[in-house]
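Quick heads-up: structures coming right below.
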Structure P
Amino acid sequence: MRPFHILHRAWAAIVDFATFELVNLIQHRHAAAAMTPEALGRFLAEWEGVAAEEFYAARDLSLAFDPAAPPSGLLSCASPLPLGMPENDRFVCEFFPAGPAWDRPVMLLLHGLMSASAVGYRGWARRVNREGWHAIFVHLPFHYDRCPSGYLSGELAVSADGGRTVGGVRQAVVEIRGLIRALLARGVPHVGCWGMSYGGWIGALLAVFEPAVRCAMLMEPIVDFQHATWESPATRSLRGHIGRGGVTREMVAALDRLVSPAAMRPACDPEKIVLLAAEFDRIATPEVIRGLAGAWGCPRYRCYPQGHVGYRLMREAFREWRDELRPALERR
């Protein structure tokens, strides 16, 4: 093994360990809200026999889009799928127009879990603009402007409260599908999504259920709910809390048909889906993502020397979209 590779692996391990320990420490605040077998049973009974397509069905957003020209800056409206927390129950996004008309595609930027700064995503949005696409940076549930007072950005998005975790994922997909519906009505030809980790999870579900998503760059996506719950080092506290309450792996497996992209098939052309893994990642491992690539028939699986926390995959995803996917879509 090359010395640089050894150092890279060691540094990635240190950064990831510190990040995961912080996440586990924060999650102790939510032990009392841990899902019980009874609560999980009620949730499963509510959705028994209901197809995942209906679970994620689009609902209209009340965003006031000007039909003549795309907006610029922060946009917000009531969520069409409220979860009962007022600060979170509003859809929020930032629109970065690439021109004065609607007649061009839109790239959706979907951030990672507990993302604390939007500076980098805004920079990538402007780079997308320079390639001729509009860009929208979406504030996912419980993050940024949707974070309830007294909590860190994203702290409530994934926790031992499994109902809230699944509810937030569903809320994000339903809202974004409503956004896409509004964009198509204004003349946008199609959209792409670019998601990191938690945002990659949302992006993968959009690639499954939303036909208007014509390309997807998914970096370290959370696609195997069982692995993320029971084997990830970032969910050690979470599984301890639910395990002590009596929730078992077999019980949680019943959620796979609703939340695990690995158990689904994409509506998006697999040739237009890029799956990027990080060699040293223990949350969305290369094995899990490579398995998804095989199940979905995606030839664009790539793995790079990085931990779960890092920046290289963003650069690689942008390069692949700019140089390969975007030109292929525009030739049609």
Structure Q
Amino acid sequence: MTSSHRAAELIEAPDDFDAINKLYRERKWSDGLPIVPPTQERVARMLAGTQRARNEVVAQLAPGFAEATVENIAINAVMAGCEPAYLPVLIAAVEACADQAFNLQAIQATTNPVAIWVILNGPLAKTLEVNATFNCIGEGSWANATIGRALRLILRNVGGALPGEMDRATQGQPGKFTFCCAENEADSPWEPLHVERGYAKSASTVTVVGAEGTMNMNSHSKDAAELVHVFAETMIHPPSNEYTHGGEPWLMIGPEHAEILQRGGIDKSELKRRLWEASKMRAGLMSVKDRQRVIDSRSEELGPITLDTMLPISTRPEEICIMVAGGPGTHSVYIPCFGNSFAATREIRP
């Protein structure tokens, strides 16, 4: 059994790992890594991870707008190596990707290297052992690796975003293989991301983010104001979708930095406000053509835009997003966003 762009279908194939993987490569159903053959038996075991009907349509996924059924999601979850307990996470992630504000059509078809970052919050993240600490967006965690990979397989095999075809990414990025972690709620001095986004602390959620990449911010400063300054300086970059359109930049704050900020009287809301002010960028730093794109995109918001106009990275401070993750160490991560996309969160249901 496998997943095509439009529907699940049964195919006859030799019971041979190498032969099946060759078949999947030829049909462009693989992401370039070996897959677990989604036999009827494996798919049935995966479907046991949810109470939802296998033929239920979860969403229609751009750019091909095929129906992502529970069964199609389960097939790709098998291919990625997921455990059945991960299936409700993937169903919620697919629902979030289809949120209009997330703008999946643009994310899937752009020349931008944007990848979809999956963030888990709540008790289920701990139950599933989704890594939120050391190397949380690196290798080493089965849940992180397979959940992120499964979502990408769903987006290509159901959504139809094949590289060089509907997926026009000029270079892409490693996050397009897998990009998934949990928030380190235990070591955060602030309310968790899902609570900030309107969910009960006891709820388990998944948030999807259109992430352009990661930039390490290694600062040994113990001064909160200095940390804000160096974080803001990192965010400023002229060839940026965020300054062009008014984006939704993300910062993954390490627990050590979060503690310093909190001790310095800077909570999450204040951090957003200070970063928004300190990261304003002079329009004259952009190229002529890029500045014209800003004029076309943001004149209604900002008024006349000259060389000396100070461009905010987002339309409001609240659109700067903060979460805490990672282990001990003087590192945080700036994650620029796609610019025309806003993160979407869904509660994970059985």
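A short reminder: the numbers here are calculations on the coordinates, not readings from a lab. Source: prediction; values computed, not measured. Cβ atoms are built from the backbone, for glycine too; each structure is taken alone.
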Report summary line: The value 17.2 for mean projected area of the Cα convex hull in nm², derived from one of P, Q, belongs to structure Q
Requested in this report: Out of P, Q, choose the structure whose coordinates give helix-only ellipticity at 222 nm (-39500 (n - 2.57) for each DSSP H run of 4 or more, over all residues; to 500) equal to -10000 when calculated.
Outcome: Q
Report summary line: mean count of other Cβ atoms within 10 Å over residues 70-77 gets 14.6 when computed on, of labels P, Q, structure P
Query raised in the report: Given that FRET efficiency 1/(1 + (r/R0)^6) of positions 110 and 134 (r between Cβ atoms, R0 = 30 Å, to 0.05), derived from a single structure, equals 1.00, which label among P, Q identifies that structure?
Result: P
